[in-house]
Structure P
Amino acid sequence: MPNDVDPPTPDGQPTQAERIEGSRIISWLDEREDGLIAELRELVDINSGLDNPEGRGKTLDVLQRRYEKLGFTCRRLRHDQGFVHLVAARPGKTADATRVLVLGHVDTVFDSDSTFLTFQREGEWASGPGVGGMKGGLVVAQAMLGGLAHVGRLDAFDWVVVHNSDEEIGSPTSHEIIERLAADRDVCLGFEIGRPSGAVVRSRAGVGVFFVTVRGRAAHAGMDPHLGASAILCAADLATRIAALADATLNTSVNIGKITGGTRRNIVAESCRLEIDVRARSAAEAERVEAGLRAICADVHVAGTSADVFGRMSRPPWRRTAASDALVRHFQDVAKDLGVTLEAEDTGGGADTNFAGSLGIPTIDGLGPVGQGAHTHDERILLHSLITRAKLCAISLLRWSRPDRAEA
């Protein structure tokens, strides 16, 4: 916070003390670019795909050592499904310390048998599994903390960090942890990959994952077709009716992404399965679609068949609020002061920030390095954006801790 000798400044303008501290953070980070790239290489070269719990554990080990050097207390939360999550905390030193939640996952979509396994550098770009989604973001988050520690400002905040290992499959074992720890936070920062344009994220659609299993009755298609009940015909009818639940005017999408069923050409299909993706911008829309899907499956139109639904809205909608918009504008003001144009986007993609944002916590995401091709073998980031994002986050928090910002 500004000291007592700082002269008054116009609303929203940094004090002289904040400018000096910001300059020191900038200089400190500029000197550490090679070190941050080395830290990123270490993380990317550890495979942490869904099939590799040992690799995910090694990634958490590396992160924990770095947090402990910054004075954080770390603990591992283990789920009976085998997933392990890291929670790092560092209490503030004052009662009015800004309470910050930092989110970032260690799992990637690249399993241990992938051909995309190592960090590669080509000029200003770096590629590798999870280099953007989201090991680059983990490096940015820790660089932000290091910059604030350098100027003695970590104690101005009450920190809680969650690094989960199941985000890529919808955070089934960690979402309750995130929601519980988010409940009393003043600010939530998400470090998913920044958009190719450099934009950050200010809202996300809710995400639903559903599976419909259709059961019919097998029979020989030539000799006894009348004895059969086709699960495929039932599934086709269900798919048409389920897809009609979408509402483009409300940005609600319902995608039948995969259908599998039957055994042979000349056998009436005994079973069929549909995989469905739902995106909804409001809780009311999410509830409408889920209720509609279950009602449709309870009312099959092909005699002799039945259908069951498994799944849920795995991520609630994170809608724009005045509080989150104020946080985004603040980051944009700081970016402008740093000579950077910072746009903000609303996206249909889900992430762990959905859980904090849906609770009304001022939230911003996409603070990881600027990149492209996430979840593909072309995934890559602009290396210098590790530094620019760390500067943006550290200085934005530095100024957000002022009383006028805390009340925004």
Structure Q
Amino acid sequence: MRPWITSLVAVASLTLAAPGAGAAPSAPPAPPVRIAVAPDPVLAARIDKVIHSAIAEHRLVGTVVLVARDGKVVYHRAAGLADREAGRPMGEDAVFRFSSVTKPFVTAAAMRLVEDGKLRLDDPVTKWLPDFRPKLPDGTEPVITVRQLLNHTSGLTYGLAEPSSHPYHQLGVSDGIDLSGITLDENLRRLCKAPLSFAPGSAWRYSLAIDVLGGVMEKATGQTLPQVVAQAVTTPLGLADAGFVARDPARLATPYVNAQPAPTRMTDNQEVSLGETAVRFAPSRATDPTAFPSGGAGMVGTAGDVLVFLETIRQGGAPILKPATVATMMQDQVGPQAATQGPGWGFGYGWAVLDDPTVANTPQQAGTIAWGGVYGHSWFVDPKSGLTVVAMTNTAFEGMNGPFTAQLRDAVYRR
């Protein structure tokens, strides 16, 4: 059994908790429990071929891929290199910079605060952040709610989604991935000076809303965001590596950027083109305790950490959330017209939700949830098929939205 598998929370341990029970804030980390492993050689042959091609064609430098079916790990593999220049092979215990894989963890922590009565979905953001009052272009000041932060209908946007002329860039707003040298409070102060893209609740746009939510969570609890996430999510699940600063920097996977003839090593505050816009990366942020905790992009952890969390969600949420809460999170809150991952996809709380597989042209079933991260990650949970698939890579952007993601998905479903 590979080392990381002992840290996964077994199906039995999840179902022993009373429905909806949650760990006390001071609870110690859950002890590692072995999870059943049931290798599927036929599936392995298909996925191995996809991984081999991606690495041989220099689309990926390294990856860890995990597949669980009905609560059992049917595929697990680390392939390629964690550090090409050092010749360090990828290991299943590699620590990755989560980027937007952070959002589901922070969203789950927020929903736990809702369960505990410390937040309400329809609370105005100004209840907790009285100075956060961004205006519409016409100068009017709308109300933004916690719910609108959670489902990205707040009117905010992302600098990485906007051209260099956008006010976010002019104001020096951080996307939570770069090294800005500013605090979370200062970032929110700059953010609310920019005009909203639309009236809250009237449209969907991927945004810095979860960073704002992190500020709300800090004020609502009197704790730092890392403390809130640890108490609500990572500690009850025994996820020792999931956090906002790498505890073991030697295990961090070195990030790379797709280029010809092969990916290039990423450097701090490097701007990487994403179509007509760009993402500003700073790999050293993962080891910088002074960097503000970005609720949308600031965490690190292993592929196993992600699998444990997603399997917890798939199985109903215990011990971190109530089943009714998880059901709400997995419902489309905005409608398929938002096309959050292309046609046929809406958005819940923390992830995209598949409404129409035919329109989306995917073998995944309706109700599938999915998202990824710009450092090169993708994941999905298909509850009707009992599937959880996690692909963490160290190559942007192939591991997030390149051919590798669709090829892996199709290999999982092919019979």
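Computed from the coordinates by the stated procedures, all read-outs in this text should not be read as laboratory data. All values derive from a computational prediction rather than experimental measurement. Cβ atoms are built from the backbone, for glycine too; each structure is taken alone.
One of P, Q was used to compute mean count of other Cβ atoms within 10 Å over residues 200-207, and the result was 25.2. Which label is that? Of the options listed, only P reproduces it. Please state which of the structures P, Q yields 5.3 when distance in nm of label points 7 Å out along Cα→Cβ at positions 136 and 240 is computed from it. Computing distance in nm of label points 7 Å out along Cα→Cβ at positions 136 and 240 on every structure in P, Q gives 5.3 only for Q.
Suppose mean count of other Cβ atoms within 10 Å over residues 88-95 works out to 14.5; of P, Q, which structure was it derived from? Computed on structure P. Source structure of the calculated read-out (Rg and Dmax of the Cα atoms in Å, 19.9, 61) within P, Q: Q. Largest in FRET efficiency 1/(1 + (r/R0)^6) of positions 184 and 296 (r between Cβ atoms, R0 = 25 Å, to 0.05) among the labelled structures P, Q is structure Q. If helix-only ellipticity at 222 nm (-39500 (n - 2.57) for each DSSP H run of 4 or more, over all residues; to 500) is computed to be -10500, which of P, Q is the source? The value was obtained from structure P. Using FRET efficiency 1/(1 + (r/R0)^6) of positions 80 and 112 (r between Cβ atoms, R0 = 30 Å, to 0.05) as the calculated read-out, with 0.85 as its value, let me know the right label among P, Q. Here the read-out was taken from P.
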